[in-house]
Structure I
Amino acid sequence: MANVTFEQVTKRFEDYVAVNNLNLEIEDGEFLVFVGPSGCGKTTSLRLLAGLESITQGQISIGDRRVNELSPKDRDIAMVFQSYALYPHMSVFENMAFSLQLQGKSSIEIKQRVHGAAQQLGIEKLLNRKPKELSGGQRQRVAVGRAIVRKPAVFLMDEPLSNLDAKLRVQARKEISKLHTDLKTTFIYVTHDQVEAMTMGDRIAVMKDGILQQVDTPSNLYNNPTNMFVAGFIGSPAMNFFEVERLEQGGKPYLKWGQTLIHLMFPETEDRLLTLGIRPENIYHPQYLPPDIQGFKIKAVVNLVEMMGNELIVYLETPEGSELVARLDPRVKVRSGETLDLLLDSQRIYLFDSHQQTIQFMFNETV
C-alpha cells in the first residue's frame, strides 16, 4: 500500500509558518496535485514528505509506516525536481543507473531496468549522451526515467515542466499522465499552473498561506469552490468579482448590483454586503446566446479585445466602474470603446459572504 497521510502537519521557519495544520489523505495509486501561488506551502509539503525538511509538528505516513524520522533514502519515494538535477559528467544511462548502483543492484538488473524505462519514455537512443547534449524535453524524460527505475511506492514531482516551452509542456503533461496510468503508482505533483492541475490530477489540493483551502476533483473545484480564493484561482481567465448589496423589498430578498435587482431564494447569510462571482465563459453576447440560457443583462464598455482564434477575450468596464472579463463567441464583432449589452447566466453565478466563504442560494428573477 502506498497511501500517504498528513496528520496535523505544521512546518515553521522561525516565526514563519510555511505549512499550517495540514490534514490530507492521498489514496494508493492516486494522482494528487498540490496547486497554489508562490509561497503557499505546496513545495514545502512535498519536501516534508520526501524528508528534505523536518516536521515541526504532526505526522506523515506512507502506507502503515510513520516516516517522520526516516531519511529520504528509506522512505521508498523518488523525486523529480524542477531543475532535473542531472549529473553533467555522467551519460544518460549512468544518470538513470546511479541510484540502483547505490542500492547494490546487479549489473544485469540495472541494465534491464534502465533500458525498460528508456523504452517506455522513448529515450533509448539517448542513453550514451551527456545532459548538455539534450534538449529540455529530453532532460525532463531522463529525470523521470531516473525515478522510474527505482520502482518507488510514491513519485514526487516538483514543477517538473516549468523549464519547458508551451508546446513541450502539453506533450509532457500527456506523457506523465500516461505514465501514471501504466505504473499505477501514487503520484504527488506540485505546480503553480492550474491548467496542469486541472488536466492531470485525479484530485487537486489548493493551498494558500500554508493552509489547505479545498481538496477535490477538478470538476468539483471548478463548479463548487468552497471559498472566493479557490473560485478565483481555478479557471482562466479568472472569475469576475463584484460587490453587491443584500436588501429586502416587499418581504423578498434581493441583491442590488448597480441598477439591477436580483431576486434570490433562501440566501444563507445575514451579511448586507456580499461578493458576486461570474466566470468569463458564463457571459454571453445576445447575438450568439446558446439555447436555454437565462440570466440578467448589463451594459459594459469595451477596453481591450484579444482574438484567440476559437474565442474572444474581451476586457470591459461596467457603469459602476468595475472591470469585467468575458469570453465571447469569435463571431462577435466588437471594437474598443464600444458599449455592449451582455447577458450573465444566472445559473452560474456565485455568492460569497464577508468571510469570503461560498453561500448557497437559489436564483429567482431580476428586476
Structure II
Amino acid sequence: MLSARTTVAFPRIATFLPAILESLAAHDMPVTAREDTFVAVCPFGEALLTPGRESLAIQIRAASGPELNRVRHAVTGLVGFVAKSEALRIVWAGDAVGPTFPPDLRILTVRDVQAITPRMRRVIFEGQDLARFDTRAQIHTRLLFQPEDAVTPEWPMLDDAGLIVWPGGVQRLGSRVYTIRRVEPANGLLWIDFFDHGGNGPGARWLRRAVPGDVVGALGPAAHGPKPARRILLVGDETGLPGIARILEDAPDDMEGLALVIVADESERQLFRMPKGVEIQWLLRTSPAVNGAQTPLCAAVRALDWSIGHEDLFVWVGCEFHDFRAIRHFLRDETKLPASRIVAFSHWRRGMSEEDIIAIGGDAVAA
C-alpha cells in the first residue's frame, strides 16, 4: 500500500469544507465521517481529510502508483477548484512514483455517427473494459480530443504533485465533460449524444469532423446520477436531455413522474422509452416566461402543484447555469425539498467556456 500526505494552510476551511465533501462525493468518492476525519473512498484508493482550525490535513492511500496518482490528482483538483479564491498551496509528501497514465483512462474508437435531431448527434464508440462506466450513480465522462493534425495519439499522465503532464509539455488535447447516454460493457459499446450548439470549443470542432475510426480518451465516470425514488421530476435543456433520456430508459416500470425539457423548436424533440407513469412536456425556447420567472423552464417548474406531498419525490436538474441557479433556489428555499432529494447542476454557462469556469473556480458554478 502506497501513501502520501499534505497539510494545507486553509484559514477558511469551515466555509469551504461542505462544498469540498459534496464535490468529492459527486466525483465517485463517497464520503463518510469517522470522528474528526472524513473518509472519501473511490475505486482507486481512499483519502482521509481532517480539518483543523485553519488547516486541512489530507492523507491518501492506494495499492499502486497509478492509483495513488489518480487519487492525488482528484483531491488536488477538486479542493483547488472549490477553493480557487483561497489560492491554496498543496504540496504532497510521501511515496513518489513519477508520471503515470490515469488508471481510468479508456481509449474509445468511433464506430458510428448518427443524426438524432438537426442539432443532436449520437456517436457510438467501441472500447475495452468499459464495465466501470456501467453505473447509474455516476453518468458523466470527460472526453479527451486529439489535435486535428495528430498522427499518433498521445495521452496525458498524472504526476506526484497531483497535476496533469501533457504530451510534449503543452496542452494540445481539448477536453469536455459529457453525459454517457448508454453503455453496453458486454458489447464494448458506449454512446454519447452531442448537442451541437454552434460554438467553437474542442468538442464541437471534433464532432463536426468525426468519422468512424477516430479515437478519443475517456476518463471517469463521475457525477450527477439519479437517486432511488418512487416519483421523479426531471428538468433540463438540450444538454440535460441525454441524462433525462438515460434516467427514464433505466427507470423501473412502476416509476411515476414528469420530465420538463426545453428545446429550440419542434424538430429537437426526441422519442425514447420511458415508464408509462411518466409524462414528458416539451417546452420551446420561444415561449414567453410566466409568473415572473426568468425563462420558460423556470416558469414550468414553479407552475407545478407543489402542495402535493413530496416525501417520495426526487428531482434531477441539468441545464444552463442561470436556469440551474434559479430552479435550485426555488426547490430548496421555497418548496423546502431536502437537499438529499435534489441533484442539480449546470452543464454550461452562457458567455463562458469551460476554461473560463476553471480559471474562476467554484464561484463560477455556485448557486
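Taken together, the values in this text are just the output of simple stated rules run on the coordinates, not laboratory data. Small disclaimer: the values here were computed from a predicted structure and weren't measured. Cβ atoms are built from the backbone, for glycine too; each structure is taken alone.
Taking distance in nm of label points 7 Å out along Cα→Cβ at positions 144 and 176 as the criterion, which structure among I, II has the greatest value?
Working: I: 0.8; II: 1.9.
Top value of distance in nm of label points 7 Å out along Cα→Cβ at positions 144 and 176 goes to structure II.
Of the structures labelled I, II, which one yields 22.0 when mean count of other Cβ atoms within 10 Å over residues 184-191 is computed from its coordinates? Don't jump to the answer; show the numbers that get you there.
On the way: I: 22.0; II: 15.1.
Source structure: I.
As an exercise: Rg and Dmax of the Cα atoms in Å, for residues 160-239 alone, calculated from one structure in I, II, equals 16.2, 51. Which structure is it?
This figure was derived from II.
If distance in nm of label points 7 Å out along Cα→Cβ at positions 56 and 80 is calculated from each of I, II, which structure is the one that comes out at 1.3?
The correct label is II.
Hey, distance in nm of label points 7 Å out along Cα→Cβ at positions 312 and 336 derived from one of I, II reads 1.5; which structure?
Working: I: 1.5; II: 2.1.
Structure of origin is I.
Among the shown structures I, II, from which was the value -0.31, -0.53, -0.76, -1.13 of log10 I(q)/I(0) by the Debye sum over Cα atoms at q = 0.06, 0.08, 0.10, 0.14 Å⁻¹ calculated?
Working through the options, I get structure I.
Supply the structure label, taken from I, II, corresponding to distance in nm of label points 7 Å out along Cα→Cβ at positions 48 and 328 with the calculated value 3.1.
II
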